[in-house]
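Given below, in the form of structure tokens, are the structures.
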Structure P
Amino acid sequence: MVAAPVWGKLISAVGALFARVRPVDRWYVEAHQFRIDTANGIGRPTPEGAHRDGVDFVAVILVGRRHIRGGETRVFDAGGSAGVRFTMQEPWSMLLMDDARVIHETTPIQPDTEQGVRDTLVLTYRAGGFQAPA
């Protein structure tokens with residue numbers, strides 16, 4: 001995946017968007033591929049609930065979803081109750097977040113007619129270095 005020409009373009013393009021909000025010399029980027037399935041009846045995209053990722057910016061990209069209900073994304077102002085709720089349906093839908101300003105979560109998924117999956121790519125951008133291991 002890293003060798004694919006589109007990979008570098010994606011990382012750079014998203015980083016350039018975030019740099020328009022907060023200019024930095026260099027982003028430290030982590031990529032996380034998540035497949036949540038309904039093999040056990042319910043899949044939990046964010047078992048920890050509403051959270052921050054501890055970085056500067058986050059991009060959540062929907063790769064695809066098949067045979068599921070649920071998976072509503074919720075993004076709330078970190079300092080209050082204002083927020084938005086929506087369900088990412090189309091592949092390549094992308095949510096961009098300032099991690100210091102919001103908390104976010106995705107509701108559980110359930111199969112609609114057969115076992116289902118929800119695939120996402122989460123990119124985190126942090127200035128000044130990678131997060132220290134827990």
Structure Q
Amino acid sequence: MLIAPVTLHCGVSSLESGEDPYPEPYDVPPATARLVNYVRAAGGRVIAAGTTAVRALESVCDDAGLVRPGAGWTSHVVTPDTGVRVVDGLLTGLHEPRSSHLRMLAAFLGPDLMGRVYDEAIRSGYLWHEFGDVHLLLP
């Protein structure tokens with residue numbers, strides 16, 4: 001297992017229903033970009049620890065899936081329409097309905113699998129959001 005740092009300074013985590021997150025500052029250092037590209041080229045998987053890491057990496061990924069180092073402010077929002085180009089899996093909690101975080105999870109899982117996952121989590125009594133349980137999504 002290899003670990004590479006990325007930074008995304010989070011803003012307000014629970015916006016109004018359906019509202020996109022605000023622009024946030026990020027930093028993907030050159031060493032991280034090289035490592036992510038190396039792992040993907042070698043057939044490995046890139047697993048992000050948290051939705052903010054996904055947003056940072058997807059902000060510096062080009063259309064061919066190549067990660068470039070970069071820093072600045074991102075307005076990129078990961079949704080089923082934008083998809084994920086570089087991140088293969090995600091460590092995350094459960095998120096509120098209609099949140100931008102939930103749209104990101106739908107980009108990984110698709111609506112059918114996501115519905116089944118959430119139904120099971122509710123049946124099993126999992127906790128939500130910042131104080132909730134962490135899940136590994138590997139679709």
Structure R
Amino acid sequence: MKCLIIAAGRGLRLQKKGQSKPLIPLFGVALIERTILSAMEAGADDFYVVTGHHHVRVDAFLKSLGERLHIRIQTILNEQWRDTDNGISVLSAAPYLHEPFLLLMTDHLFTPDIARDLIHAAHNKNHNDSITLAVDKQLDNP
């Protein structure tokens with residue numbers, strides 16, 4: 001299944017941890033790598049990452065990661081990343097996505113089981129114009 005990961009923004013809330021949010025390590029693993037590994041474990045096998053802020057560094061990291069993991073990672077530059085929100089980043093990937101896909105954010109941590117359930121739901125839909133959304137209702141979870 002195709003997987004679209006949004007990684008274009010500045011990451012203002014995490015700037016104290018690093019200049020490029022997708023490359024900030026969590027327990028020694030960059031956020032974007034952690035997201036890709038979890039999605040792979042869930043069954044995603046074709047990756048598209050929309051970049052913007054520090055896109056040259058992020059693109060180089062993703063190229064190396066793809067080679068190391070033996071997977072295809074297509075980067076897509078959202079040239080409007082400074083002035084827009086995540087919706088424009090999703091639209092930047094429209095030419096590449098014509099079937100159900102898994103949409104993830106580079107800084108949202110999840111278990112592979114959640115993504116696996118989303119992929120399973122997408123495969124069981126009768127039409128491609130529906131959306132399945134995972135919502136974390138544990139607002140007090142530290």
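What follows draws every value from the coordinates through simple rules; no lab data is involved. Since we're looking at a predicted model, the values are computed, not measured. Cβ atoms are built from the backbone, for glycine too; each structure is taken alone.
Numerical summary
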quantity	calculated
For distance in nm of label points 7 Å out along Cα→Cβ at positions 40 and 88 computed as 3.2, the structure of P, Q, R it came from	R
Among P, Q, R, structure where relative contact order in percent (Cα under 8 Å, 6 or more apart) as derived comes to 32	R
If distance in nm of label points 7 Å out along Cα→Cβ at positions 48 and 72 is computed and equals 1.8, the structure in P, Q, R	Q
